[in-house]
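Student: Structures are listed in the sections that come next.
FYI, it's all coordinate maths here, none of it is from the lab. None of the values given here were measured: they were computed from a predicted structure. Cβ atoms are built from the backbone, for glycine too; each structure is taken alone.
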Structure 1
Amino acid sequence: MYKRQFNPLDGVKEVHADFNTQEVVVTSVQDIKEEDVKAAIEKAGYTYKGRKEDKKMTKTVKVEGMMCQNCERHVKEALEAIDGVESAVSNKDTNTAEIELSKEVSAEVIEKAVTDAGYTFKGLE
């Protein structure tokens, strides 16, 4: 499995195949739908066996408006209330929150949590 077989998928940064374990790790710079990954694998002539759930993803959420530790706590709690967010660490000095995800969570869901908590969502990294 090579990166060229994933070229139709926007955002693919790296693809690593381990022929011993028969696993492929796809690193992307944006969310990619699981069904699109499955289609690319099957188009390349391989069998898609599902996503390995024990892999955790991390994302950086850009948040504007955190002024103190209490603000950091509010953002952390709002993000950790999202299904799929395992943990969050917010930082008022960098205007970010690092989140660890157990599954894909859309930017829209993250944005809603941040704005409902009273802060401004400025994007994901």
Structure 2
Amino acid sequence: MALVMGLVQALYAIQAVADPVAFALYRGTPLAAVGDTGWVHTYASRTLFVALTVGLLLARRDVATLRSVALLGLVMPVGDAVIAHEAGAPISVVARHVGTMLFLVLTYAALGRWTRRLPRP
């Protein structure tokens, strides 16, 4: 689940850079003007940072920190859902953000079960 979390973030970063206008629509916040892509590029850098962080933690097999990242990462989809809702996005877009929240909660729980199985240092 953590690998999926990191890969989705990397994919979002690529999509945001490749087609900022379409990505803004996908996130539920269409651009006011086609050239107004600054926030989309900011989003891309944020998601790339998350993807790289998750990748590093996976490579190090740092399950306990990955668990914390999944929990703390809830800030992003909660904010995204609120922003999309306030922008008048379709309910399907807001629901996708809520789905991301649920995925992160499930990832947090699964990683918690995994850490309880690991030997204590």
Structure 3
Amino acid sequence: MAGSQLTSMNAERWGSGTIGRNNTVAYGGTVWTVANARSLEADFDGQVAETFAHLDSFLQQAGSSREQLLSVQVILADIRTRDRFNVLWCKWVGDNQAHWPQRAVFGAALASGLLLEVTAVAARPYHGAA
């Protein structure tokens, strides 16, 4: 199809600094990423803000943005923080319903001190040859 060829059909990967995994992987017009706070001493609101900042950064480095999110899964160490998360989420994701992703929130055990982790799938604009 004219105008839809990608310059490379290889996956692109952006490292996490941790052996065995990457923060972000992109293939064609799709980006997969995961974000969490690194400041484990921060309170819930602080960890959410840091997680969102990382998510924005990871999406940007892959050529996407929060407006291009398709699906988001939020893992909370304590599901009782869901209502507080929803308040912070709504401020971050914005008022434009056309940009809202599908989203699921669930509780699960996380690394010690980590209060949440967010995984996301996003679209990105065509990355073809100039």
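Student: Out of 1, 2, 3, which one gives 23 for relative contact order in percent (Cα under 8 Å, 6 or more apart) as computed from the coordinates?
Tutor: 1
Student: Starting from the value 1.9: which structure in 1, 2, 3 was distance in nm of label points 7 Å out along Cα→Cβ at positions 27 and 51 calculated from?
Tutor: Traced to structure 1.
Student: Right, another one. Using distance in nm of label points 7 Å out along Cα→Cβ at positions 43 and 91, single out the structure from 1, 2, 3 with the greatest value.
Tutor: Comparing 1, 2, 3, the top value of distance in nm of label points 7 Å out along Cα→Cβ at positions 43 and 91 belongs to 1.
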